[in-house]
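Coordinate-derived values only; no laboratory data. Everything numeric here is computed off the predicted structure, so don't read it as measured data. Cβ atoms are built from the backbone, for glycine too; each structure is taken alone.
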Structure I
Amino acid sequence: MGEAVLQVGELDVWFGPLQAVRKLSFALQPGEVVGLVGPNGAGKSTTLLTIMGMNQPTSGSVRLGDRELVGLSPETIAQLGIALVPEGRRIYAEFTVAENLRLGTFGRRQADGLEADLAWVNSLFPIVDEFRDRPAGQLSGGQQQQLAIARALIARPQILLLDEPSLGLAPTIVDGLFDALAEIRKRGVTILMVEQRAQLTAEFADRSLVMRGGEIVLTLAGDEPLDPAQIASAYFGA
């Protein structure tokens, strides 16, 4: 493997007396898609929010290349090249689709290439262009998720963090979403995605990390057959 684009090392995150993440360590290679799966309360979303600077760890390190991210603001981390699509999408319902999309430009590291990126996003998610003047609150859940991902991509991130992108979506919409993620992967964007659909994620990702109790308990390679008993044991314990 080459040099990691993101390294998480010995990360501990506490919320009062509760420890959400325990000595968590993993690395992302450039252009890699990594799934983060596990039962509710495993620490998956906490991990993404900590990478993004929205939670501060008690100890440990998060490094983007040779840059330490712990202690930096989410705005600074975004400008360094990491974008988060949060659980629940966080779309501004009263803003138009175009206005929501424009918010993604605040995280861009460079001004050039914006028109080309907009054209790519419109081709990836045609509803973004079709409904550009419509209030975002009038979109369906699947359409809002497309807008949320499009908004993140406009920042031209090096790393895309996705928190439960398929949550609450119909199966046909989920299939379309993963098709779009495959196109994003072709662009060389590194993706770390928290997902409830463990089997779909494990089949799509280069590898998937199964978390339980704030720790990684199993790594699944994307090119290996899935063992349901092994996954169930990792999820719920022996």
Structure II
Amino acid sequence: MATYVISDIHGQYDMFMELLEKIPLKDSDTLYILGDVVDRGPHPIKTLQKLKEMPNVICMVGNHELMALRCLKLLMTADAQSVFGLDEEDRKDLWMWQYNGGLSTFEEFRELDAEEQQEIIEFMSDFLVYEEVSAGGRDYLLVHAGLGNYSPEKEIEDYSLEELMWMRADYNVRYFDDVIVVTGHTPTQQIKDNPNPGVIYKKNNHIVIDCGAHYPGGRLAAICLDTGEEYYSSPQS
């Protein structure tokens, strides 16, 4: 009964399938996906459909799912999937989503029939915000981005969605002595003074597993929380 974690697939379906071949995932194991399945890469909806089929997968919401859910619901209700008639705030949200790579998600989504579209919306709507797990004798907090505006006095329930989904973790701060925080969101290529960019990053009871799958040369990464073993896809060409 092992526990594995992957984050920030970003529509890289082929990378995800390659990584699944490398992970010795059994039916009794659990695979957590720490958000940002969608946007940027070529096959976000195909990836969601694969995840939906897997009985031992638990998905968590990332900032890209928040954007996609909001905008896909808008487009489903808009007349002929047109932005005409939407108010300024709605149009701003659509622009922000497209600016952040939402076009690939929208293009695959609109190829689905109405029933399949609703199934995808319902699937993403059920994604968890965070999860607390124990594996290999250690306790872990799994969350997409981190604990923005961190304070040792705050309970996890006190953090807003923006703090959990958008604001980057501070890896120079040890949030907990007895809990390891596992996040995605920040590609390890972007962590300042990181001696090994593009590899899973560990510091101060943080584990960062976004290895920039959508970047040229980036990879999709997984970690087994029970053993600490790391797995990587081939790099992005």
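Miscellaneous remarks
- Largest in mean count of other Cβ atoms within 10 Å over residues 144-151 among the labelled structures I, II is structure I.
- A value of 23 for relative contact order in percent (Cα under 8 Å, 6 or more apart), calculated from one of I, II, originates in structure II.
- For distance in nm of label points 7 Å out along Cα→Cβ at positions 64 and 160 computed as 1.7, the structure of I, II it came from: I
- Origin of the value 1.08, where Rg/Rh (Cα atoms, Kirkwood Rh), for residues 104-191 alone was derived from one of I, II: II
- Ranked by distance in nm of label points 7 Å out along Cα→Cβ at positions 32 and 136, structures I, II are topped by I, which has the highest value.
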